[in-house]
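Every number here is computed from the coordinates shown, using simple stated rules; none is lab data. This one's a predicted model, so the numbers in the text were calculated from it and none came from an experiment. Cβ atoms are built from the backbone, for glycine too; each structure is taken alone.
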Structure 1
Amino acid sequence: MVKKEINIAFEDFGSLSELNAADQNVCIEAVKALENSHSPYSNFKVGVAILLASGKIVYGSNQENAAYPSGLCAERVALFSIGANYPNDEIKTIAITAQTNKFELLKPTTPCGACLQVMAEYEKKQNHQFEVLLYCIDGPIWKTKGVSSYLPFMFFEERLKSNKA
């Protein structure tokens, strides 16, 4: 048996003012995305803004449904919109934020496993990592380069691309 360890590295910023202007802007845009959240069941709004290489910002917000599995997370809403509308425009930065009136958020909210896997797929598709900003409004911001820090054992099976076993 060999014991192995995985470590992650991220930058922890105390406030929005510590970020560079471009990162501040994409975080502010993520807050704007909260306005379109449809979250009447959880009252937990999630907003995403994705900066593309072209300079375009693509938004996503969580969309709940009374039939719970029918909803979709903000990250996947934005990423699938990019796949459908801007498939060749490279993702540079994704900013994710959340808000609720049920309790105080003291740290950034991380994406769920399904969203992380989709984020990983988009990094693989564009053959380039993007920056991930997890923004706690009026609190810290965690910044990483790439999704692997959040999902070190992401699923990729190259043989799925061909008919060969």
Structure 2
Amino acid sequence: MELAGGERVWHHVVRLHRVALMALVDEQARVLLVRRHRLVPDRWGWEVPGGPVDEGEGPAEAAVRELEDSTGYRAGRVARLITFQPVAGSVDAEHFVFVGQDPVQVGEPTVTGEVGRAEWVPLGSVPGLVAAGEVWNAGSLVALLRLLTMDGQAVAH
């Protein structure tokens, strides 16, 4: 790789699939989170639904699909919330976060092995969950913390 100053160095790079996440909020200022067990750290936590963007699929489409697969809900309105790289120094894994509003339950979750349950959580309780280590993955932290800094804009009707 060539650094900004022109120096050339060897540097490992890991390229992963793009990821899309959906923070679905309702009219009661609650966010729909899923309780998941992650195998690598062998740990449970609350997460915003999400997953990889499939070939030929846009990030917003993937976020809608992942939300429905994990929770059985669909958003009536979807807007981009934030895009970020969780480990920019050595990993290319662009994450796209969307906020969904006007939730409609359209069925049961179709992904059951990795999801313990979906639950509506008051946005006001999110900082406590983060502080307690109950929300710990990068995508969910970025999504929820960004949502909380919007001064109610994302949940206004």
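Computing helix-only ellipticity at 222 nm (-39500 (n - 2.57) for each DSSP H run of 4 or more, over all residues; to 500) across structures 1, 2 gives -7500 for structure 1. If you work out relative contact order in percent (Cα under 8 Å, 6 or more apart) for 1, 2, which one comes out largest? Structure 2 gives the largest value of relative contact order in percent (Cα under 8 Å, 6 or more apart) among 1, 2.
Comparing distance in nm of label points 7 Å out along Cα→Cβ at positions 14 and 126 across structures 1, 2, the highest figure comes from 1. Out of 1, 2, which structure matches 21, 12, 11 when semi-axes √(5λ) of the Cα gyration tensor in Å, for residues 46-93 alone is calculated? Label of the originating structure: 2. Here semi-axes √(5λ) of the Cα gyration tensor in Å, for residues 62-141 alone was derived from just one of the structures 1, 2, and that gives 22, 17, 14; the source is 2.
In this comparison of 1, 2, the computed figure 3.9 for distance in nm of label points 7 Å out along Cα→Cβ at positions 6 and 86 is attributed to 2.
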